[in-house]
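What follows is a group of structures, each given as structure tokens.
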Structure P
Amino acid sequence: MKATILLVLTASAALAAPCLQPVEACSERLAVGKGHVTVYRTHPLAAASAPEVRLAYIMVHGTNRNASEYFAWTLASTAAAARLDSTAVAAPHFKARTSTGGDAVNEGELYWTNEGWKSGEAASNGSEFSYDAMNAIVRAFADRTRFPNLEEIVVAGHSAGGQYVQRYAATNLIDPIANIKIRYVVANPSSYVYMNELRLSPGGACSEEGGCTGRFIPYSDARNCTTYDQYRYGLDRLTGFASIAGASRIRTQFPARRVYYLVGELDTNVNDPSLDKSCPAQSQGPNRRERGVNFWNHVTQLLSANHKLGIAPGCGHSAVCVFAGPAGVKAVFSPFE
């Protein structure tokens, strides 16, 4: 698979000016408040003009924070859609550090805890939220002096990146932007932030065609799982950027946003070591596929959200399989009706 991606990128690089390699030369330091984050990108975000760009495709990495690989996979997704000539790709690197180590950071580069970047918390070395970084990227693409013909911005993420994007879609205050549509593509996260305290009843099952055999009721095991509706699984006890947005505004704006959920057909392994097995996550379903299908049914049935769901055939917990396959290409590049 990696060899195929490199062949696609090498062939495309010979035909196009944008930076199409997952290397440091295709990255820049983007200012975020008093600090900066590293962003891999095809087109410079802080300079130059790209009138050919119609779509901005921003991809958020998973828990391993392998941004350069996600940049390559997003380029492969764009190539599969035959849209490299009109798409700008960007992949931010949310670095994380602990008291014993973590990612290497440059002077002034923002970093977060291993969990904090996923849900919009403040940087460990600054007051900037991880969602401020996405806002900075969105604003750069929305700048008409740089991207005068941009029509749509897609904010996508896989796994932990899917968690980031779903909560960003719910809480950000930058959407809408005049004359530019924003689409959020949420792929295979371990959990979602629910808009209320209701979860699928025990023994119930939901379908990707729409409809459930059970009802959404107050969580049946709430007595033993008192945190099931706390942020980042619900809107109780909000923290970080979500506390600025507030529960009332989040409940109003999230259903109206253009959200597309992508679920791997085979992402059902309950023994996956990266799967969130906490009781708040278990309240949403036993595995990532069921959690995604349950959540989509929840927001469409109870909140009348015009959100979309796609099942990626033959895909497990794989970003490149999901996004470079037909389901991912449709989620990102097809019209959102």
Structure Q
Amino acid sequence: MESLLALLRAAGDPSRLRLLFLLANAELTVSEITEIMGQSQPRVSRHLRLLCDAGFLERMKEGAWVFYRATDRDDAGQLSRAFATLINPDRDLILKDDLKRLAQVREARARQAARYFAANAAQWEKIRALHVPETEVESSVLRLLRHARLDQVLDAGTGTGRILELLSPHLRRGIGIDSSPEMLAIARDRLAKAGILNCQVRRGDVYRLPFADATAEDGFDAVIFHQVLHFLDDPQAVIREAGRVLRGGGRILIADFAPHLLEFLRNDYAHRRLGFSNAEVESWFRTAGLKPTTMESFAAPSAVQGLSVVIWVGELIAVPRARESGAAA
């Protein structure tokens, strides 16, 4: 009873209810919130701090920016969703204006994302032309993941957020991380346009995932690396780190290139590795305590100047040594 009363007291303010309503519909920075609500930054920051302390909001730092979002966890998440359901913006002029200004903020984001995408679209299209259509790979990703539990999913190196969009109808909660603010802007715009509220993106390092070790009660059911590993110096370390946040029975799915000889991808597009062999990927899985379960290959459109795409899946069957030693310490 006291816990519920504390939550109600934290939310019991017109400005904080407006914040909960806005942040149930979008991830926003402090400057975006002040623009929408027409309040000073110190005042907005105070309300945000109170709601964070009560557990209503999640706070994600990205460089100099901080994004806020309504939590979907625990009692605070349930209460926040109830507020969002009960509030009717059609009956409140202030909330209706908030939604109009939120739409303007989203349009500004979309324009920024579109400029970055247009500036880089040519190089992405050149690489896409070298391998099978993404729809074929995406269909297999969906088929391979849907047959088991998908409560929480991590898209590591989310890029444009396409994999989160693809999986969103089939999971409770999806998180995408990426080191590029420009790619995160594109991903946020994609999710917002699709009306996807059960997925979020944040800035993060795939070598040091911003999540605690998985437990029997909490952790990711799947971690996905879609066209990510060929950019990295040490893919094995990344797979080991992904295993750390994977719950028992969880899976890691990798979609990347088979070994190839297209050196221009290294020189012109920052590809660190020219594909991976089955033996190499399976050794990463075993080192991280995973059992290799699936391998599917998609042949290159051209045997001479093309890229074969491979999907590998590994399932966690043992607690990785790093987690064991951490627990012992």
Structure R
Amino acid sequence: MKFSVYPLLVIVFLLAFSDLSFGQRGRYSGKFTKKKRYWSVGLSTNTINYFGDIVPKNTLTSFDIEFTRPQIGLFVQRRIFPSVTIRLNAAWGRIAGSDYASSDPEDEETGGYYRYRRNLHFRNTLYELSSVIIYDLIKNPSLSYRRPEKPIPYLLAGLGVFYHNPQAMRPDGFSGTEWVDLRPLKTENQVKPYSPIGLAIPVGLGVRYRVSRKVDVAFEMGYRFTFTDYLDDVSGNYVDPAVFNDDLARALHDRSAETTDMYTGGTRDAEVLGEVIDYVSPIDGKTYRSINGYGMPNNYRGSPDKDVYLVTGFQVSYIFSTTRTPKFR
């Protein structure tokens, strides 16, 4: 899923810096001064959806609502200019996906048929820390308690860092089924495990509304464009199964011949799966079983496009009001 966020970032930051200059003028003209800046803290309750290799269709709008998961966050904000706020946000949430549950086995045009046969799944808990610039489309040059009493649309962009750890259900035959960490197993025979720490670019929009002198509520939606293709542990091609020294890594590398989906417990349609073949590896001379077109060197396993996730939800923020101007009688 190729999508350039840089034009959006340029626009948002140009708007922000144009407002910075306005703020500087305002400080000396009396329109906006330091005492009009204020802090706020808040809580967000969100949903999180993932876009990558294990989705119904390979687009930024295709997600399986069955795998929508909750996310919670805490944030602190500083209003610094009439239209500009800086936010520091910490959030926790989980993404997930399943070829069996999300793919249409009759969909050959957009790849659902092939993903159903591939039979991969995952879950991944994301711990995110981000800093964003929020640009209000309606200015507030006044003190905090004189904020506009109408919906305020805004844009946001910034930079985030997250920790992640993709997991999958262990297949039958390995002393019981349980969730196992995929990164250390190197299921695509990587030279070294990919990093559990990744960078993301948050880009989004929202609308905020004042409900009282010290409380705002907001609805916000934003994509996180990451620089990793391993949120789902799927990126490249299959390799020769003989290269794995670990039987569990080999089994998780190719799950096409499994008769059930370990994530949901569903039975897979044998007619859709087609021919099961035996592959004799030239490396060790052993025979490995797989669905035709899967599990062997250079067979397609995933796409090299970077993974993305979408956060949508509501926020409540408490404002530490700026000092009122004294009244003289």
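Every number in this text was worked out from the coordinates using simple rules, so none of it is lab data. Everything quoted here is computed from the prediction, not taken from an experiment. Cβ atoms are built from the backbone, for glycine too; each structure is taken alone.
Have a look at P, Q, R and say which one yields 6, 27, 36, 23, 7, 1, 0 for P(r) over Cα pairs in 10 Å bins from 0, in percent, as calculated. The correct label is P. For distance in nm of label points 7 Å out along Cα→Cβ at positions 173 and 221, which of P, Q, R scores largest? Looking at the calculated values, the largest one is R. Calculating mean count of other Cβ atoms within 10 Å over residues 45-52 for structures P, Q, R picks out R as the one with the greatest value.
Starting from the value -8500: which structure in P, Q, R was helix-only ellipticity at 222 nm (-39500 (n - 2.57) for each DSSP H run of 4 or more, over all residues; to 500) calculated from?
On the way: P: -8500; Q: -15000; R: -4000.
Answer for the origin of the read-out: P.
Out of P, Q, R, which structure matches 60 when percent of Cα pairs over 22 Å apart, for residues 197-276 alone is calculated? Label of the source structure: R.
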